[in-house]
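Okay, got some structures for you below.
Just so it is clear, none of the values below were taken in a lab; they were calculated from the coordinates. Remember, it's a predicted structure, so these values are computed and weren't measured experimentally. Cβ atoms are built from the backbone, for glycine too; each structure is taken alone.
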Structure P
Amino acid sequence: MLIKEDYRARIEFIDGKFIKTFKEGSVLQEHDGFTEEWKDHINNFGRLYGHFPEIIEFHKNKLVMEQVHGQSFTEFRKQSYKSSVDEQIENFKQMQFYYYKFICNLLEYNLKNKCSLIHKDLNYNNMYISNENWHHGANKLVCIDLDAVKLNRWRVPHSFINFPTQVFQKDAESLELQKQIQLMKELQNRLDKK
């Protein structure tokens, strides 16, 4: 089943695996860090913390990884919009918790393994909240798009940590405004009843 196709790659789901086939000009090159050591660190981090799916195989034209069970942050947010403002706020807090737990675990892994493993394309579509079918358990942030994971390219991990700050800030301000409007309406209703 075709999942996505763009100028860089074609992503398919076949026999319980995600297969990303790279197009000319976007292939995985060893000089860009796509080595067995890169794969081993991704898989080791995934086994220890459950935040990355396993890379089953890779070569310059293809990346095969295990299926992720759950829903993307984007899907989670869309479902949350159907909830009350209070539930949306709680869901937002959960998203923040999942993200920062992932960051803490990744920083811990980097310290223990004296490396710099980072994900350079974190966004709401590439971050999933696992469900009970994920072999590492439910309610974990699982990152996909593993060709955006870099090993020892940048020694000081900063940009990937700060990714969601602006996005989270925008969402937080929107939820705060919705809550203030709700409270003002409740106050107005109480005043109208007097």
Structure Q
Amino acid sequence: MHDKWLLLIYALPAQPSRLRLSIWRDLKGAGALYLRDGVTVLPDRPPSRAMLEAIAKRVEELGGEATLVVNAELDQSRHDELLDRFARARAGEYEELLRQCRRFMSHLQRETDHYEFTYQELEELAEELDKIRRWQEKVRGRDYFNHEAAAVLEGERRACEEALAAFGGEAFEREHGELARAGIPRTPAKEETDALDNPR
């Protein structure tokens, strides 16, 4: 059984150009492909239909015209061509995310090699990984055909999270070790305070 498709046919005033740029960004964010100028396509699924309905409404609010064709059927060759284009688009995004994961691991390894187990480095690394995680969620949201690279990326990202957790644990131990050497008492862990509050 072939996929059914959504076609958004739209036109916007030539000026100001920022209007066309804004709609283009919305469509790219939704994962839509262009068949030609002003004609985009997505697989017909409830989430993608809701997105294109919202974009069509916005086109009209900006003074343009929009027609949304739903439940469209395409011939075999065009259908196969679109599947290939969607796969290549997501493959490119997943590959870039995998590169970002590898850069993250290299960054973390450099800090480990230099013994830079500091709170500042931990925050920087956590922010870097959070950026990867947010980008991954966006790509997954427009991966309508479950590209095989999604599972590979998930494994890489989880490895990054585990490595960051280990780095954070080392940073914590280093800081508390320095406090101890300076004669500053450390804050008891929750288990220790519970034991003090509830002696047996």
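Using distance in nm of label points 7 Å out along Cα→Cβ at positions 114 and 130 as the calculated read-out, with 2.9 as its value, let me know the right label among P, Q. Value 2.9 for distance in nm of label points 7 Å out along Cα→Cβ at positions 114 and 130 corresponds to P out of P, Q.
Here FRET efficiency 1/(1 + (r/R0)^6) of positions 74 and 106 (r between Cβ atoms, R0 = 30 Å, to 0.05) was calculated and came to 0.90; which of the structures P, Q was it taken from? The value was obtained from structure P. Match the computed value -0.95, -0.98, -1.06, -1.09 of log10 I(q)/I(0) by the Debye sum over Cα atoms at q = 0.24, 0.25, 0.31, 0.34 Å⁻¹, for residues 98-137 alone to one of the structures P, Q, and report its label. Among P, Q, the structure yielding -0.95, -0.98, -1.06, -1.09 for log10 I(q)/I(0) by the Debye sum over Cα atoms at q = 0.24, 0.25, 0.31, 0.34 Å⁻¹, for residues 98-137 alone is P. Comparing FRET efficiency 1/(1 + (r/R0)^6) of positions 10 and 170 (r between Cβ atoms, R0 = 30 Å, to 0.05) across structures P, Q, the highest figure comes from P. Among candidates P, Q, the computation of helix-only ellipticity at 222 nm (-39500 (n - 2.57) for each DSSP H run of 4 or more, over all residues; to 500) that gave -15500 used structure P.
A value of 17.1 was computed for mean count of other Cβ atoms within 10 Å over residues 66-73; which of P, Q is the source structure? Kindly include the intermediate steps, with their values, before the conclusion.
Details: P: 17.1; Q: 13.4.
That value comes from structure P.
Any idea which of P, Q comes out highest on volume of the Cα convex hull per residue in Å³? All intermediate terms of the calculation are to be shown ahead of the outcome.
Working: P: 141; Q: 216.
Going through P, Q one by one, volume of the Cα convex hull per residue in Å³ peaks for structure Q.
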